[in-house]
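In the part that follows, the structures are each spelled out as structure tokens.
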Structure P
């Protein structure tokens, strides 16, 4: 525990160490485009988590998983009866994902723990580094599933029964990769949660801005639309007589895009 005189001294992270960690994680499940391919609850995703656990175990941290495979890494505080402050994000990626989306939030949290460890600082509350399961939603739909089922905003059946394109369910994938834990969903109770995130879009680069402050998030609605037409013989039927559903779909898409 630091002395009172050093308790409020600003601490600087090791930027080179953080960058090195990001590059080491990128070696797990590399993609052909120079990014990362760690689809949710895959062997690559599990290997990325194992690398992270090797790093935090070296700091003396403990960890556990909940039933959804969400990973909670704990650094003790002065009073462990208090609800922890959490930092985190996800390690799973899109099929051709970037090296930083989600990963920075996790490894930035790791660097926070490492910096506190280096300076022998013990926070009042315990700290928890969280890795959510299937946040990208590229293998299993919907996205933000691990945090959604943990918070109760996503039904458990919708989470565990979701299947990928090969017909493998989330429940089966958790068992196959040994990622299912014993802790109940919704635990532990958190005092606060912080997430550093890079979404890797083009806007900041195009506007030459170093930082963006999020004031809103993308809202998604899913619709199943059916366009019906009429089958006709192509040769003797003039275009003006045809009822082509593809043309109606194109007009609809163009109208929506123009809004």
Structure Q
């Protein structure tokens, strides 16, 4: 693999409940090298955001977890890992797809959409010591060759559905490792402003007025404009009365 460290140590598992759980176990028990990638053909209990399950057809997609040691980040900067992970996937997709024919967006906080269909999700688990990050496991699910999403039909998509072609998963994984390494090194060298600006530029609905609901209050939609994502990863909305409010991922739902 043509990278400096991400993906140099590849650990393939034929089947595992969760690559994230396995990677976190490695960090507890072994002095695991930074950049280690744990990936599998069959993840039986993959984890998604907000306690959801990430389902993936066997031997069809990329289900991988990347171990990083971002000890240069404080606990209030951990959302930068979400930003660079989303940007890495975005860049992979623009490389594989002809971006002029596809609408590729990051949906806050870090889902990746192509033509409004979800193609990738990210789940990051962190370990802290004295308010500094010690270890991070970046779990990525990227739909590559899956063609049938059953109950998610119409809301999920894949590279195969978009292009009508089968894709080499090993090549896509290598592209992902290269792009994640690029953004991680930019973060490590202090390019936080560039990362923030690029993330916002690729964010779905930025500077647009959309409809949202609050969990438990689904019958009370409200309109607001996305104006920013703050340092902690909260979505900043300008309400109809011009008031600025911030929402965590568990506090808000998109309805469009």
Structure R
């Protein structure tokens, strides 16, 4: 039963991606997002399981997304918590750009952290560097550890960072340490998982990105034996209050 359910959940991302692809390239990211959501919701609700969305998009985007707390499935069978992004990197889809994906993570009830909709400082590495880096260390120290674990020089490393003002200081420090930086306009979820794959050309993901996407990234990385270290990066006092409300 579990294997069958896993395949059904996998198929949910396929139908979401296909629906988004049909709406891609028209310059309307919301249209593509809605298409993916509609297709995934329809599929989910035909599957015999008792699903519950613990990470979705409705809280932030105020759009008809798969929202936090939404129940999915027929209600029969296993209880499953789901973290889902029907269309990660909507801007890329609107312009027929790369790195847009339909993605989800699933677990037993309580197995996925309900991250609030705020930013998170992240450090992601593959299996070779797992256990050898530290979010509290300087970028240069972490780059030395990653290079040593991969039997490379720092100048051979590529670090992917979101191209945001909040990451400017980090970008400068990584380059000063001698590594190359790949800047992307959106979407650090897929690159985070790709760090665990040999031949990807990405050796680490660093910087501040969205917290909910960080949870889905962490699920993929756990399967691939990599490592993600993260901590919340609240922008204001209201987000600090939300964080402590979550903890309580």
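Annotations
- Structure responsible for 53, 43, 40, with Cα extents along the principal axes in Å calculated and labels P, Q, R on offer: R
- When distance in nm of label points 7 Å out along Cα→Cβ at positions 108 and 204 is calculated for each of the structures P, Q, R, the largest result comes from R.
Read-outs: derived from the displayed coordinates by stated rules, not from any lab. Since we're looking at a predicted model, the values are computed, not measured. Cβ atoms are built from the backbone, for glycine too; each structure is taken alone.
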